[in-house]
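Rule-based calculations on the coordinates, nothing more; no lab input. It should be emphasised that the depicted structure is a prediction, and the values quoted were computed from it without experimental measurement. Cβ atoms are built from the backbone, for glycine too; each structure is taken alone.
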Structure I
Amino acid sequence: MAQGLRVLLIDDGAHRVQLIREELTRLGCDVVGVIEQATLIHDCVLNLQPDVVIVDSESPTRDTVENLAALNERLPRPVVVFSEDASDDPMRQALKAGVSAYVVAGLRPERLAPVLQVAIARFEQDLALRQELSQAQAQLSARKSIERAKGILMSEQGLDEDAAYKRMRRLAMDRGLPLAEVAERIIDAHALLRPT
């Protein structure tokens with residue numbers, strides 16, 4: 001599972017990166033970089049294209065958590081945090097920032113492969129849920145636009161609901177556009193022509 005994974009390591013103050021690097025190499029991973037500044041995370045991920053990011057930390061700093069959250073927004077990757085801090089707040093902040101696995105109290109090399117497997121599986125599951133949510137939101141937005149455009153056609157052209165929908169469908173087919181895009185154009189044209 002871990003063989004061939006490209007890994008970016010971040011030394012966030014715990015200074016065990018060499019131990020992690022040796023175990024990753026033993027597992028057949030490719031360590032593409034090691035950094036010590038959280039502010040470089042985004043640029044390093046962009047340039048080095050790792051499959052996984054591992055943060056080795058005494059306790060994740062605010063800078064690290066903020067940069068992981070930004071990374072999760074722009075270039076999502078599975079992120080594993082090894083921390084010595086068992087307190088609740090840093091863990092919650094890290095998970096909120098998109099960390100896939102947060103491992104507390106002791107880094108044992110033999111645990112690295114299973115932790116990576118869990119982190120990748122959780123990341124893939126979260127990504128699938130985010131895609132489903134995004135798709136559902138897009139469908140809801142499209143439905144709202146279609147209903148609004150239908151209402152405009154009904155009031156402006158004296159059509160009933162069925163006739164308004166058929167007219168929009170015909171426009172969409174004639175122009176080779178999705179129905180939602182035709183609806184947006186109707187809404188935009190209506191707003192443009194409405195007296196101010």
Structure II
Amino acid sequence: MSEGMLLVLSAPSGCGKTTILKRVMAELPGLVFSVSHTTRAPRPGEVDGRDYHFVGRDEFETIRDRTPSGFLEWAEVHGNLYGTSRQEVERLRARGLDVVLDIDVQGAVQVRRDWDPVTVFIAPPSLAELERRLRGRGTEAAETIALRLANARREMKAAADYEYLVVNDVLDVAVDALRSIIVAERCRRRRAPSGEAVELRL
């Protein structure tokens with residue numbers, strides 16, 4: 001069985017990355033989402049092991065400080081720690097599954113140091129459109145929106161470091177683009193679009 005690939009997906013908040021990814025994962029077999037560890041408390045409706053692995057700070061730091069680190073990447077965001085389990089990713093890839101990491105640009109830099117992932121950046125058509133979408137949610141204060149836009153401007157500068165760029169202007173087009181990237185990368189690794197290994201019979 002061939003080892004699965006590692007797919008890094010990054011995007012500014014509000015770009016529709018989660019929506020795109022859910023649709024692609026529903027259409028392509030053999031894709032799994034890496035469940036991150038976090039020290040923040042669960043939100044209503046979140047389930048441990050499905051949405052995140054919820055752990056205490058001491059446990060998180062113990063995993064992080066292993067040699068090699070128990071995390072492919074980790075970061076502290078708003079006082080909470082988040083990390084991608086190295087052991088879980090290796091286990092899933094060994095089963096021939098393609099593992100999706102939904103991480104920010106800083107995490108992508110960490111993963112690229114030691115691994116050779118397929119990297120995809122999802123961008124809005126423009127910052128103005130991103131602002132319209134964020135305000136259209138009606139769920140966040142003006143200060144929060146301003147912070148998200150400032151972060152988006154910084155993150156979009158890092159888009160050039162990614163192998164692929166998908167602009168989410170029309171949702172169906174963006175979904176098709178991400179699906180095509182994954183299928184092409186599977187073919188490059190001598191695997192079928194379904195993810196199964198291909199053996200040429202002579």
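Computing FRET efficiency 1/(1 + (r/R0)^6) of positions 99 and 155 (r between Cβ atoms, R0 = 35 Å, to 0.05) for each of I, II, which one ends up highest?
Details: I: 0.10; II: 0.95.
Across I, II, FRET efficiency 1/(1 + (r/R0)^6) of positions 99 and 155 (r between Cβ atoms, R0 = 35 Å, to 0.05) peaks for II.
When relative contact order in percent (Cα under 8 Å, 6 or more apart) is computed for each of I, II, the one that comes out at 16 is I.
For which of I, II does Kirkwood radius over Cα pairs in Å, calculated from the coordinates, equal 19.8? Walk me through the numbers on the way to the answer.
Values: I: 19.8; II: 18.0.
It must be structure I, since only it matches.
Percent of Cα pairs over 15 Å apart, for residues 19-58 alone was computed and gave 52; which structure, I, II, did it come from? Answer for the origin of the read-out: II. Determine which structure produced the value 2.3 for distance in nm of label points 7 Å out along Cα→Cβ at positions 147 and 163, calculated from the coordinates; the candidates are I, II. Here the read-out was taken from I.
Assign the value -12500, calculated as helix-only ellipticity at 222 nm (-39500 (n - 2.57) for each DSSP H run of 4 or more, over all residues; to 500), to the correct structure from I, II. List each step's numbers first, then the result.
On the way: I: -20000; II: -12500.
Of the options listed, only II reproduces it.
Once distance in nm of label points 7 Å out along Cα→Cβ at positions 51 and 179 is calculated for every structure in I, II, which label goes with the largest value? Mind dumping the intermediate values first?
Numbers: I: 4.2; II: 2.8.
Of structures I, II, the maximum of distance in nm of label points 7 Å out along Cα→Cβ at positions 51 and 179 occurs in I.
With distance in nm of label points 7 Å out along Cα→Cβ at positions 83 and 123 coming out at 1.8, pick the structure among I, II it was computed from. Intermediate results must be reported in sequence, preceding the final value.
Values: I: 1.8; II: 3.3.
Going label by label, the one that fits is I.
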